[in-house]
Structure I
Amino acid sequence: MNKTAIIIDTDPGQDDAVAILTALGSSRLEVVGISVVAGNVPLELTAKNVRIICEWAGRPEVPVHAGCERPLLRPLVTAEHVHGKTGLDGVPLHEPAMPLQQEHAVDFIIRTLRERERGTVTLCMLGPLTNLAMAIVRAPDIVGRIREIVLMGGAYFEGGNITPSAEFNIYVDPHAAATVLACGAAAITMLPLDVTHKATASLARIGLLRALPNRAGNLAADIMTTLERFDVQRYGADGAPLHDPTVIAYVLQPELFSGRKVYVAVEQNSELTLGATPVDWWGITGKPANVNYLTTVDSDGFFRLLADNLSTLP
């Protein structure tokens, strides 16, 4: 079976951890490497957290590359109020033994896309889009070599989660997001809050993971329980939204999701709506669609997929 080659770009973050574990547990994915960006917590912590997660999965050979420590044009905004001071509050952490690679994440992305056969590498973007935007600006030739960009970010029908109009990943670096959405890649799929708010970690779904007879399942369940304390209090929902793992789920099983191809822009200037992602749902502007914008998910199927992949890990 041919595996899908992916690069994961991430800022762990609790839900990032579940996404990375799911990818590393899949026999259908080749994780070429992981690039790290500042976002949920500063770069020093996100780079450490990725290596902890790889070691949880028994995969210390996966190359991890540290990238941009701040957004393109504005100060870094972090989310310790959600993910805790470490970024992975709620689970026991250790000092990772596996090293960071010497190569910068932006250079890693450029080199990999140039070395691999054109159209064979999917970019799984779980955090702010700074690393990818920098790679595109420095090496525009890579855009035509990307199989697909699948990103968790944006919001329209649901409103924002860091401001009334903006989702966190886009808000942290709206200029990077605008660069990526306008890059002209053959396929960009966006998993916004409009779909991730339907992928809720109810007690029954968390129980599905906790019942797995391994450490990874229980770690994922503990992470979701910690997230639930924040998000259920905010949204009053039956469980916390599980954002970033939807990216990996889409790559593995796109039929779990639906949406439509639309034009999406990013607000870069307004103090009131910075980072907002207006969606031309009805084709009013006449501009060509640049995004496959997803809005629905089979939530039970999504959690079964997570459980299946997490079950293969230690």
Structure II
Amino acid sequence: MRGAPVKSLALHLGLIALLFALQFVLPAYHHGNLARIMVMAAYAMGYNLMFGYTGLLSLGHAMFFAAGMYGMGLSVQYLGLSAGSGFLAGVAAAFALSLGVALLALRTSGVAFMIVTLMFAQALYLAILHFAPWTRGDEGFVIPRAARVFLGLDLADPTIRYGAALTLFALVMLAMLCLVHAREGRVLVAIRENEPRAEMLGYDTWRHKLFAVTASGTISGAAGAAYGLLFGYVGAAFAQVPYSIFPLLWVLLGGAGTLIGPFIGTLFMFYLIDIASGMTDAYMLAVGVALLLLTLFAPRGIMGVIRERWVRWLP
């Protein structure tokens, strides 16, 4: 892998190997949780490309996740596509939406960009509700187990589902590793740090931001399509505002602009909510206090602090 430091590559391959080994020792409950976390971490990595590396804050990223999920779900449900073809249809839907949103939203910047992405996401959510005869509105619909078979593998089987989630996670992480060490990734960081200076050096910052938004939305859509296939449900809740805020929180907690950060943030928040909800009905208060403390004492996120203080070569 050209341009990637050996230490960085070894670290990320080590994480993938650890996740692969864990499936053989984890209890069924945590086995299922980790599969879900890996899919959502892929979603967070897509968001991190746009926010953490390029500096574009989106408040409507759930639209890309939902586009992938519904693109897959509707094509499988009504067009009779196979699981593999349905997944590709979901990715294509997310790519088309992210490209269209990028061409329009990048006409703005700052707060206006945030508001535009939020409005696009709300428009998609309302469209899902409006076409309830096909989308089933708030109720959503279940993907039949018979339709969740890929190359003879039953994606509803816990072991196969875990392997598929790990495959998606690994592919997204390694693709991101290639990107951040490539020229394109370094230009994105330059835009995040000082866009006027990047323009002065001769870089076409609009083209690079177009790439970042489109790639980010496509990765998020792939995660949405995979989530629908692996867990067998497509619902409008995934297009609502909380699912635009979640990836932002995961990235901030784990460390914006770090590769492992989105996974750490997703894992941390998932189990924080899980443990707190088992202890008290006011679990969101406990979660809020924990997030506040982490934000105050680790403003760069968990991996951001580790990189800043001890492991400076982390990408």
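Quick notes on this one:
- Of the structures I, II, the one that -10500 was derived from, the read-out being helix-only ellipticity at 222 nm (-39500 (n - 2.57) for each DSSP H run of 4 or more, over all residues; to 500): I
- Relative contact order in percent (Cα under 8 Å, 6 or more apart) derived as 31 - corresponding label from I, II: II
- For 29.9 (mean count of other Cβ atoms within 10 Å over residues 7-14, calculated) the corresponding structure among I, II: I
- Mean count of other Cβ atoms within 10 Å over residues 23-30 derived as 19.2 - corresponding label from I, II: I
- Test item: distance in nm of label points 7 Å out along Cα→Cβ at positions 79 and 111 calculated as 4.1, pick one of I, II: II
- If Rg/Rh (Cα atoms, Kirkwood Rh) is computed and equals 0.93, the structure in I, II: I
Bear in mind that the values in this text are calculations on the coordinates, not laboratory data. The model shown is predicted, which means the values in this text are computed figures rather than measured ones. Cβ atoms are built from the backbone, for glycine too; each structure is taken alone.
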